[in-house]
Structure I
Amino acid sequence: MRDGFRVLDCDLHVIESDVVWTEYLAPELRDRGPVPRSQGDSAWLRMQGRALPAYADTPERARAIAIRYTRPGFTDRLAEREEDDVHDLAHGTRAPTMLRAMDREGIDVAVCFRTFAAHALAFDDLDGEVAAGVCRAFNRWLADVCADDPTRLKVAAQVPLHDVDAAVREAVYAVEQLGAVTIVLPSHPVRERAAYHPDYEPVWAAAQALGVPVSFHGIQASYTAGALSSRYHDNHVLGHVTGHPVELMLTLGAVLTGGVAARHPSLRFAFLEGNCGWLPWWLHALDERWKEYGDRERFSQDALPSELFAAACFVSTDVDEPELPHVIDALGDENIVVSTDWPHDDSAFPHALDEFLSVPLSDAVRRKILWDNCARLYRLSSPSSHREGT
């Protein structure tokens, strides 16, 4: 707990160990899967001849990324992390590292998300079998990491949109066999298909039947044709902003104006690591356009986007968003969750929750954002529960 508040981090991250690709990935796929970083390589992984993250081996992209390491306070922030934690993260996240960091920050339970495994899916031309294999390898590894303390560490399972049948199979496997509490999808389009594309209906139906939310989460760069960030791989500011909040805005719009939320009324959606200050204006803009141009017949939808949002959607706030009180004034406090974004170098760890608690909010609102809303999203009833009903 932190200052008397239970804390459920909606979007903690792991750094994948090399063993995901050398041991967990099926042997027959390893020659087409991710290859761990070699000494002196600017890319974290390579896959089928391409650098991951996307364009990391180009001079302009390498420069754009490197600038973050020269910003004021960067060295001091890393110095606050325990030496063994930094060592662990360099070789892949381990459960003791996560739990130690959670204790230090005051986090009771965390839902654990991918980092570089998402980049391994950021190709439109990726073979569906390989995409499915990448997801299966990561999900199995993550489940083994979380098994050290399944009451506090929850699996967020990645599924492959390159092959919808494989995505459904992986969702069922991850939830029923690995205990995953959500399935994770990219916020950028895959093969230029919007979230309301008819091909994806089996994915939404499966998630609804499994009783888990769909979590959309961006990445900073992608090789996919529809990704906005690919326009700006030489400008990390624009690449990051478009890859995270802007792509989330567009995917939220697709879910709310393309019938996805309307056709699956018990399905919940999370839009993570993309701020929340834009939310009131965006919902207003979607409502106004829906009233004028909404294709009610094609999308089987009568409700306004804002009504569907209130019923089914959650958006995460950064711990230090000054706009958060205004968002709550405009929309209420039922649909906001929070994440510390550990262990990324731009996380405010170990002072993330201090920053959140300094935002002028009532204790009742803080309780909702720090625990209640996230517990509702993931259907976690108490700090000691692993799945709903247990």
Structure II
Amino acid sequence: MKGLIVKLTAVAFFCAVFAGFAAAQGSSYGTVHGKVKDAQGTPIVDAQVLWKNQDNGRSYKLKTNKKGEYFSLGVEPGQYTVTLTKDNKVLDEEKNVHVPVDDFPHDIDLKQIQEQNIQATAKKEGMTAEQVKQQQAEANKAQQFNTAIKAVNEKLNAASALMKAQPPNYPQAIATYQEAANMVPDQDVVWYDLGSAYLQSAKAQTDASERTKQYTAAYDNLKKAIDLKNAAMQKATGSQANSANEAKNKQTLGVYYDNLAEAAAKVGKLDEAESNYTLAAQTDTPNAGRYYFNLGVTLYNNAQDEATRKKAVDAFDKAIAADPNKAEAYYLKGADLFAMVTTDSKGKMVAPPGTTEALQKYVDLQPNGVYAEQAKNMIAALSSTVETNYGTKKGSSTTKKK
């Protein structure tokens, strides 16, 4: 019997120790679990729920399953910071979450949390919940826009570098500009850059069909830029914040019209080119002379009849009125008038009024210029006096060439 009593005592001692250990375990650790949902109420799969003890820094990294659930045994009690992340982005963080010595359910419902935050903000700021929601929506939109703008600027800088390379990498630059435009489709400047890239690329094309195709793409994208710019300017009308930028906006729009006019001319839309150059001059009046000069050049290069030549002369006159020292405008005006020379009954050349004066003015301004010899030859052909101070001393007589 003595041996039996010893064995029973040993068994009883073992059970007592085990029971004591189990009780100690139960009294020292807890269990945390819960379900994670996004702002739409959808379970968040493969998210990370980090429980970090605020006293000793010990962390428990948990992961949600296909149902958005997480679970962990053996979490020591204490105050915790619970952080929810997904794809390295923090979605929520809650401090001072107390884990007891027991089973502890802790769901993370982002929709509910969002509503609670809205109510708290509304109470604090003296606003309605709807006003807070609208304010947050606007803030989120602005944040998304700023993020997009940063990425767009990187692409624009990359595309600009491709355009400036020697030789320019037009295809890659155009593709990069297109990516930027797709990212912010309501930004006029991006469509303008894309259209300008097509315009420059077209000039470098040796294949006629490809050149026309790219001029057409330039026209389409530049027109879109203008539509967006006009809409933005119209929306900003009357705004004090935008009135200070009115001149800058008009200058930008003038440049847009100028480029669109060039593209229009290249695809055979001469009337539209004329209209857009005029709009450029009327919109950006400080630079009107430049736009009228470009109009004159376009009409001069595409003149098929006297009416078009007269329009070119009128454009050059307006360019000269804006800049009286624009030598090229005088020469082209004179050359255009010279193209309308007739002959009288005696076979003598009769030039329209102002022909000799325009050519002579070019010679005076640019006596050694690119077109000086042509100008002098046309004047000579009209039996006019070539007057220039270039290479002569004060008081010297002029020379006639016949």
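Laboratory data are not the source of any read-out in this text; all were calculated from the coordinates shown. In this text, all values refer to a predicted model and were calculated from it rather than measured experimentally. Cβ atoms are built from the backbone, for glycine too; each structure is taken alone.
Starting from the value 8, 23, 25, 16, 11, 9, 5, 2, 0: which structure in I, II was P(r) over Cα pairs in 10 Å bins from 0, in percent, for residues 93-284 alone calculated from? The value was obtained from structure II. Each of I, II could give semi-axes √(5λ) of the Cα gyration tensor in Å, but the derived value 28, 26, 22 comes from I.
Computing mean count of other Cβ atoms within 10 Å over residues 117-124 gives 13.4 for which of I, II? It was calculated from structure II.
Suppose you compute helix-only ellipticity at 222 nm (-39500 (n - 2.57) for each DSSP H run of 4 or more, over all residues; to 500) for every structure in I, II: which one lands on -11000? Spell out each step's value before the answer.
Numbers: I: -11000; II: -20000.
Computing helix-only ellipticity at 222 nm (-39500 (n - 2.57) for each DSSP H run of 4 or more, over all residues; to 500) on every structure in I, II gives -11000 only for I.
I have 18 for relative contact order in percent (Cα under 8 Å, 6 or more apart), calculated from one of the structures I, II. Which structure is it? Walk me through the intermediate numbers first.
Values: I: 18; II: 7.
Going label by label, the one that fits is I.
Name the one structure among I, II that mean count of other Cβ atoms within 10 Å over residues 77-84 of 12.4 was derived from. Please list the in-between numbers first.
Details: I: 12.4; II: 18.2.
Label of the originating structure: I.
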